[in-house]
Structures are given as C-alpha cells and as structure tokens.
Structure I
Amino acid sequence: MPATILEKLFLICLTCTSVSAGAPGIDTLAVVPFQVIGDSANAEIYEYGLPEAIANDLASIPGLTVVERLRLSSVLQEFKLAQAGFVSEQNAPRIGELLAARVVLTGTVHKSESAVHVFVRAVSVASGEVLFSVKAEQNGAKLIDLFKLEDLLARKVAVQLGLAMAQDEIAKIDTAPTFSEDAFQLYSAGLKSLDGGDFPTALSKLKRSAEIDSHFNWAQKVRIRAQKAFEELEKETKK
C-alpha cells in the first residue's frame, strides 16, 4: 500500500473511537500483537487473536480505555510493523505515543506441541520502562483452554493496574466470545490482514468468521468498522 494511502488511513483512524468502559484519559492502554516463538501451528491465533481477546476483556472494566483495533492497525502499517508481526519493548513507547496511550501491553508466546507459555509486559509510554509483567500457561489444546488462558492474563493485568472488577464484569470476562475454532482462526487471520493493509482479504475473512458463528460479535464489529474505513479511504484516494 503506497505511503500516501497509509497517511490517509492514519488520518481517518485518528477519529476512530477507542473502546471504553470508563471515562477516556483516566487510564489508556493499547494491546499490540504478540511475538510467537517455537511451534508455528495456529500462530495467528496467538499473535493476533489472543492479544485482541485480552483487549476486549480489559475494555469491559470501568476506568480503563482501550485503543480501538482499527486505529492500532493504522499505526502498525505506518511504521511497517505489521510485517514483523509484533511490537517490541523498544518501539512500544513511540507506538503508544501516537495512539495517545499511557501503557502498551506487549507479549511473547513460547509455544511447543505440548505447552504454551505466555508472558505479557506493560511498557510505560512516558519512560519506556516495563511497569510490570504477568505470565500464564495454557493447559489443554482446545479453544476454551485458550480463552481460560486469556481470561487469567486479563485478570492479572487488571490487578496490576489496580482496577477492581464487580461480579458482573468478571462474568463477562469469563464468557467465551465463540466456541468455533474456525471462526476464531479466521478472525485472527483477518486481524493480521488488517494490520498488513490488505483490506479486501481482511474483510473477507472477518465476514466468513461472522458467518460461521453469527453470535461472534467481535468479528462482526471489526468487519463493520474496517468496511467503513475502507470506503472512506477509497473516497479519499479518488479526490
């Protein structure tokens, strides 16, 4: 995608509304794609699906604003970080600054055929220092096991941020967004295509994901926002 188009997409996404359960600006956080080390099977799920699931769960907690996915994608494209697949601790502060976030969550997934270990680090945008880190291990190979891992990581991050959760908020986090592995795989692949600037492929995969599981609201929500941004982008490029 040409640089001029990237610049236009970036400007369009500056108006994207962050996902928020509380007042904006209290605590603003961005969750970026994770780095996967080891077994590459289903890597997209851990690179893109897992961090996005953590972001969606954290967004349900009052007092925390989580940067909207499409806005994150535009910044990753601008810095050509989508090709790398993850954001390092070194460039996280710059990414967070552009996203107006105070904290950026980065992650490393150590994956083998028998085990998955995830390490999540919170990087301060102001200082570049690692504020805290949390870790968890996935037990089991099913999708529900992945969501249990993600729930645990989200709760640990919330505790470190000093955010209290009511019972209904905990119940919401504990609810699996989908029980379809195919739907979640396509959703993760769609996010990867989105970060790479391939809108047609991203929209196709997100649409198929939502068709497989009509109750999978995450896929539908991102698809609608991406479709709108793509249409606005096409109008801008024709001017």
Structure II
Amino acid sequence: MTIVRRLTRSGVSIFADFLTSHHGEIRTDNSPEVPFSLLDSEEHSESLHSEVTVKQREFINRFELGEYLHSRLEPLAAELEQWDGLWSWLGLYYFDQICPVGTTIFRDHRYVFDADYGKFSYTTSYRHLLYTPHDLVRRHGGEVGRALLANNVHQGGDAAESIMSRADVRQSKGVLGAIDMLYYDEETDNVKRGAAVRSAPGSIDRFQKVLRQYERTHDVMVMESLAIVNLLPEEFDGWSF
C-alpha cells in the first residue's frame, strides 16, 4: 500500500508541463518517462493530515474505480475537497491506468485537477478521470451512476461527459437512476449497445435533449427515477426493459 500525499503547487506545475509537452502523443514503451518521482518528492509533494493509503490494482470500469477510491479516501471526509494537489497526485499515481501504453495523452485536465491551487471549474473539473467516478459514488452511495461509469478507466466517453458536464445532473439521484434504468445492462455490466449512438431513437443524447425540454415544465431534478422514465416519450420504451 502507498500512503496518499498531495502535489505542491510546483509539483502540479511540473506534471501539467509534462502533459502539455506530450499532448496528442500516443504512449509507447519508448515514450518519455512520466514524472512519477513527484509522488514522494519532499520538494514537490506533501503529507496529508490524515493518513490514507491506496494501491495499484486493475479496475473493471470507472464505477469500480469510484467505489475503491471512495472506500480508501472516506477517512478524509469533509477535508477531501480542501486538499489542493490531492487529485493531481492520484492522477499521477494511477497514470499508467488512466493513460496506458497505446493510448493518446489527452489534455491535462483529465489527469491534473484544474481546481488545484485555483478556482473550481464546473466546465472542466468533471473531466478528471478519477475525481468524477469518486464524486458520483460518494454523493449517491454507489446506488446510481453505473451507466455513466461503465467504460474503461482511461475513457471518459463523449455521451457520459456531456451529461456529467451539468452539476445539477450529477447531484440528481433521480436523473442518474433513470439513466441507469434506461441504458445499464446488468448482465454485461455495461452500457446497452447503441445507447451512445447520437442518431438512435431514445439514445443518451436524445435523453439529454428531452430532459431539457421537460425542465421547462417539471422539477425534474427532484423527481424519482421511475417517474422520469414514465414521463419520457415512446421512443424510449425499448430501452427500459
């Protein structure tokens, strides 16, 4: 097990500079060395007040990752959101999983938490590949969010990210539960085939558009999941069974 630390301002900067320098590149065995030395550097990382540990392990999907991080970081409780550098440290610690060899190095906010030593941004913070899975599991106790977090840990997913870009949706257990009812396949532990195809009737993309329409006349964010599903037009009927 590894004791969790946090990157200092300089540590976050070094990690971000590495990502910027190699943005768009596909990682190979011969790629430049990732600055893992920052993780335990006395100059570029610091201890937390409470000791929590994590370990390197494989995760089936982002939901399992969120469950694991919630279980390990739970002792931090209310202090969790106060730790500048924590999520960037975790992004570096799990970098080989969220940006494995053979995949493209994306923009730094997938790995470096943009709220570190700055203002929380609702437009990009949800894109962090570790923060969002943990946030959904922590907020809702793991009861919802499986459809949006069913992909591999290194994939945000366009459809999922589009939905999670809305803070009110991330906070709504009813809406997230409705998404699970429609698009999560328990047998495969994955999203139902075709759900992410934008042109498909009743797709996730269509759900977002219809949801916005209903928000004009209904307080959708506080409704129960089944009530939301029952409100949807016929094009969604085939998805909930």
Structure III
Amino acid sequence: MDPSESTPAESASLVTHVHGAISVAVLNRPAVRNALDSDLAARLEDQLEVWASDGGTRAVVLTGTGPAFCAGADIKALHEGRLIFPPDDEETLLDRLYRFPKPVVAAVNGLAVGGGASLALACDIRIGGPDTGFEFNFTRVGLVPEGGTTYTLPRLIGPSRAAQLLYSARRVDAGEALDLGLVDRLVDDTGELVAAAVAVAGECAQGDPEAVAATKELLRHALDAPYKLQRLAERRRFRAAVEARLARTSGP
C-alpha cells in the first residue's frame, strides 16, 4: 500500500490506515505475535463500530504487524484469569466482526493460531502469502474451539476436514490453506499482501453500499436458513432494493 495514499492513525495496540474507501486495521502487538488482550479486542471492536456507520468506509482489511497474523488470546491474560471473550458474554469481538455490515478481507500475513484463526474465519475473504499458516490449537491446550470456529470452519472446508484440523490441532501451511479453501488466493511476496487485500476490498466496494450490505446479510442468513426461508428473505430484500432504486431514479 502506498503510504502517500493513506492516512495512518496509531494507538498502542491497533494501527489504522485509510486508503480511499478502504479502511485497514493492523493488529500491533508484534512482541506477542499480535495476541489478543482486552485492550486490543476493545480497540478493534470500537473501531469496527465507527467504520460500520462511516459512509466513507466501504470495506475493511484486517492484518497484523510483523511475522504473525494473530496468536489468539494472550496467554498471560488467561493465566491471570482475565478471559478475552468471557463465556457468558452474549456478543464478542468475533461475533461483531462476523456480522459487520461491510466486506472484510483478512490479509493473513503469517501464522493465525487459535482465536487468531477464528478471527480470520470471521472475515468474508482471506488472502495469504508464503508465510501464512493456520493452527486450531484449542484441544492441544485443553480448550474447545471458540469464537464461532465450530460454525465457520466446517462450512468453509467441510465437516470432515474441519474435524481433522480441530482434533489434531496440526499446523496448515500456505499451500494447504489454499487447497483447503482457508484462503482464497496467495500472493508470492508478503510485502505485497496488504496491497493485494486492499485491491480485493476495492473490488467488493464497487457495488452500491446498501446492496452490498444486504447481500452480505443474505449470505450470512443462508448458512442458517432452510431453502424456503432463504428464498423468502431474498424476495424481501430484492423487493426493498427495487423500491429503493425506483425512488432514487424517479423524478419528483
């Protein structure tokens, strides 16, 4: 990404850039492989809320600083009894990211582990590079998958493959991630990854914002709904879009 075309805003654990209609969020805790603590989770959650209502933001790119995308929950915080995603919370950062009303592209610059892999799966599209990897290590550390992983992963790669990755907690490299469908494409140079993700996000941002948001909602709904209910939802959304278009194009 050309710095001359973006305006950076920085905090202790989150860096943001604005590249035209594309906003970029960079997890910025490289010393701990961008592990999520309560501060970083809250900052990202707040930033998503801002971008959701910002008409100038048409799509979002999420990536990490340094060699890792995200190492999941900060182990130090877990040992201190501070859960990043408390089990009794009705909504967490990952829920809000999954339901974010605009396209989100993950630029998975390195290893995505545990909750970091869940973070990538909550995005709409994932772009990887030569250093990209996924490791769903929950069972290895005596935990069960969290952050919607048991929902998103089998729908993305199939239940049998998801079971293999979740039971074994083995690492998946970039090539296998592409073969499985964990990433949608790979770039040859990690240095070009964010630029490639911004370009993909820009393509997603070409459509009418309301139509894109409605389409994303329908895609999310389709994962849950039987065919007949999905068709009803489509018809309602399509009718509303036609009426909105007619209202914009008709004269006074």
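What follows draws every value from the coordinates through simple rules; no lab data is involved. In this text the structure is predicted, and so the values were computed from the model without any measurement.
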Work out the source of 14.2, 39 here, i.e. which of I, II, III gives that when Rg and Dmax of the Cα atoms in Å, for residues 75-162 alone is computed. I
Origin of the derived value 25, 21, 18 (semi-axes √(5λ) of the Cα gyration tensor in Å; candidates I, II, III): I
Quick check on the output: -13000 is helix-only ellipticity at 222 nm (-39500 (n - 2.57) for each DSSP H run of 4 or more, over all residues; to 500), derived from one of I, II, III. Which one produced it? III
One of I, II, III was used to calculate percent of Cα pairs over 15 Å apart, for residues 131-186 alone, giving 55; which? I
